[in-house]
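The numbers here are math on the coordinates, done by the rules we state, and not lab data. Please read all numbers here as calculations on a predicted model, not as lab measurements. Cβ atoms are built from the backbone, for glycine too; each structure is taken alone.
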Structure 1
Amino acid sequence: MSAIEWFDDFEGIAYRYYDLRMNVAPLVSSRKEYASIWHDTIRYWIDPTIKIRFVETGEKYWFIMGADSQKPESNMSFYKLLQKSEHYERFKKGHGGEAYLRLGTYAHKSLKDVKKDALCNCGHEAVDHDENDNDECLYNKCDCKKFSSFQVNLLKRKKTITDIVFLDE
């Protein structure tokens, strides 16, 4: 039996709340990459064996995920050290012992790529940024010098996770 490959080359985790179950979605950089990971690895995972562990270390946590596979030669597990967030805390309180596993992409967006009501990382809408002055925020009390936002796209395919544990280091 060969060792399982560990994968940490992903951006972070997205949590989605408005579904039958909450969603946990590792975010990768491209649609091609997440399609490959799903096709080569996750689709062979046996749902009841999927495990997620959240190991808390102060203001950060380790995300660790893996499963038994019907195709062990292409199996891999995921891990990453992440900053705690309000989304993480909300998932921790509300997951109810189960969640859907999905994959997603995370894309940075500039002012020209978004609609006028899109929010910048500074909290103000795109319409509140000057298109002619390097996308600077027009609010006097805002230090934002350039509009920056992101978009998360989730893969429709999903697996059910029923083994979710939160641990302290």
Structure 2
Amino acid sequence: HPCLLFSFSPETKEELEELMSDIKKTANKVRSKLKSIEQSIEQEEGLNRSSADLRIRKTQHSTLSRKFVEVMSEYNATQTDYRERCKGRIQRQLEITGRTTTSEELEDMLESGNPAIFSSGIIMDSNITKQALNEIETRHSEIIKLENSIRELHDMFMDMAMLVESQ
């Protein structure tokens, strides 16, 4: 991922956040539509109507639901991959500053939600160290946002899995 080699400009970060927000809104709309279609199909079935039209609608709904889950799974995998790459970059930058961490320690640092934790114990006597620390803190806040987005996606997947399973 080429953007990991450089820090994002504020405009790029803002654009990325807007895109992620748009994707989330669109996904929620699609999920709602799929649920309402499912409910209308269930109502028709409740009335013991089993027409060719109903079977076609059920098949289309099933296909759309599976495709939606597939697309959102790919989006989730991309976000997870990006998170892992950011984590790797943070770990390398911490090593540059003279602080080595295990994956577990890095996860604990990221889970704490406090970017200042990266500066504890680091001697800030050079511009390189300060710059690396700033980049670490920036990546940390990006990872926190990404984790929130991944959690929301997970919830959406659980809903969709139930929806697909109920078919």
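-3000 is what came out when helix-only ellipticity at 222 nm (-39500 (n - 2.57) for each DSSP H run of 4 or more, over all residues; to 500) was calculated for one structure; which of 1, 2 is it?
1
Looking at structures 1, 2, which one was mean count of other Cβ atoms within 10 Å over residues 100-107 calculated from, given that it came out as 11.5?
2
A value of 2.7 was derived for distance in nm of label points 7 Å out along Cα→Cβ at positions 60 and 76; which structure in 1, 2 was it taken from?
Values: 1: 2.1; 2: 2.7.
Derived from the structure labelled 2.
Comparing FRET efficiency 1/(1 + (r/R0)^6) of positions 52 and 148 (r between Cβ atoms, R0 = 35 Å, to 0.05) across 1, 2, which structure shows the greatest value?
On the way: 1: 0.70; 2: 0.20.
Once FRET efficiency 1/(1 + (r/R0)^6) of positions 52 and 148 (r between Cβ atoms, R0 = 35 Å, to 0.05) is tallied for 1, 2, the winner is 1.
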